[in-house]
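Asks: Take a look at the structures below.
Coordinate-derived values only; no laboratory data. Keep in mind the model is a prediction, meaning the values are calculated, not measured. Cβ atoms are built from the backbone, for glycine too; each structure is taken alone.
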Structure I
Amino acid sequence: MTQFKLQPFSIYPNSPTLSGSIHWVANQLQVSWQLTGQLEQFDWPVRNEPAGRETGLWKSTCFEFFVSDPKSTPYYEFNFSPSGNWQSFSFSDYRTNMHSCSNLVLREQQVARYPQEITINISVECSIAENVTKKLKAGICAILLDRQGVYHYYALRHGNCKPDFHSKSDHSLILVPDHDTA
């Protein structure tokens, strides 16, 4: 299991902290985000039943991760909304040839909301892991929309002058499957 702490692109008064973990087990990626602080300032999407695929989740509060083979340019993006809706995309290169894909599919989700803490746990089937046996490169991020309509961007790193979750240079986690000892 790999722990992470996300950095805000801009610091605002009462900015919450965002941390979590990612774990690669067989063909599953298990990702958890924990948001703590003064959370009443943020818009929280209403739970959608039944949840399903939806494009444009980044227009509201959304949690995301990116994965790729460290030795190739194609990469995959997964978006999850606290509403329960989700989407995954494939790219052949930086923001090129975006397509909805079935390489990352949501299998389980848990969202727990408390006054000062929100925890999101998801399990995503990852069929690219079948072709990559040694390592995956990962980027973890989140977009929080506050009640004034301001977006708060969180990522492992922010290497550009504006938030850019697609920049593979900011995908700084290297994952190995739990059965790999190399």
Structure II
Amino acid sequence: MPKEKLTDKQFFLIINGPSCGGKSLVSNVLFQKYGGIYNGKSDAIKWLISDYDANLHRGIVHHMTLETMRVALSHGLSVFTEGALWEPEKYIEMAKIAKVSFFVANIDAPWEVLVSRFKTRAEAKKQGVKISNIDPRRFKELYDMYINTKMKTELEFDSSKQNPEEIAEVIVSYIRIH
């Protein structure tokens, strides 16, 4: 049975936030509940490179991710992606070219909460979970990048106060009325 579409109009959504902010949890809720959406998550692509190394492959993964999103939009799918630290203007331009609505949702949490979640993530990697970043310096660097490139939006969330389902439903309601 097909899933309910979030809306009849195509859209492009950036789910932005720092590492461990809750982006993937919210993305999973949207992806599992609604049809007609392409998840332009670069993580899915980077794990398709057998010897993935962020220093060597970050640029090509970003380029490949952009191309898959363009294809999805050209075939009538809506698109969301997690994070916009790398060339967010390309996402905005892509939405303009495709003539689709563009939205940004910032999902964050207090620094102490993010650090606690990061430590849990590092432990999960020891158990074999595929996680690319467990370097505390890189974690802080990515956090600073997010703070310095954070896009303005009406959709601001604190994932330490709202669960992923609640955040997803507010995002859905917002997209449906705009």
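Asks: Quick check: 31, 12, 9 is what I get for semi-axes √(5λ) of the Cα gyration tensor in Å, for residues 79-126 alone, calculated from one of I, II. Which structure matches?
Replies: Value 31, 12, 9 for semi-axes √(5λ) of the Cα gyration tensor in Å, for residues 79-126 alone corresponds to II out of I, II.
Asks: If distance in nm of label points 7 Å out along Cα→Cβ at positions 23 and 167 comes out at 3.2 when worked out from the coordinates, which of I, II was used?
Replies: On the way: I: 3.2; II: 1.1.
The structure behind it is I.
Asks: A value of -16500 was derived for helix-only ellipticity at 222 nm (-39500 (n - 2.57) for each DSSP H run of 4 or more, over all residues; to 500); which structure in I, II was it taken from?
Replies: It must be structure II, since only it matches.
Asks: Right, something else. Figure out for me which of the structures I, II the number 1.7 belongs to, where distance in nm of label points 7 Å out along Cα→Cβ at positions 55 and 151 was derived from the coordinates.
Replies: Attributed to the structure labelled I.
Asks: For which of the structures I, II does the calculation of distance in nm of label points 7 Å out along Cα→Cβ at positions 87 and 111 return 1.6?
Replies: Structure of origin is I.
Asks: Kindly point out which one of I, II the value 26 was derived from, the read-out being relative contact order in percent (Cα under 8 Å, 6 or more apart).
Replies: I
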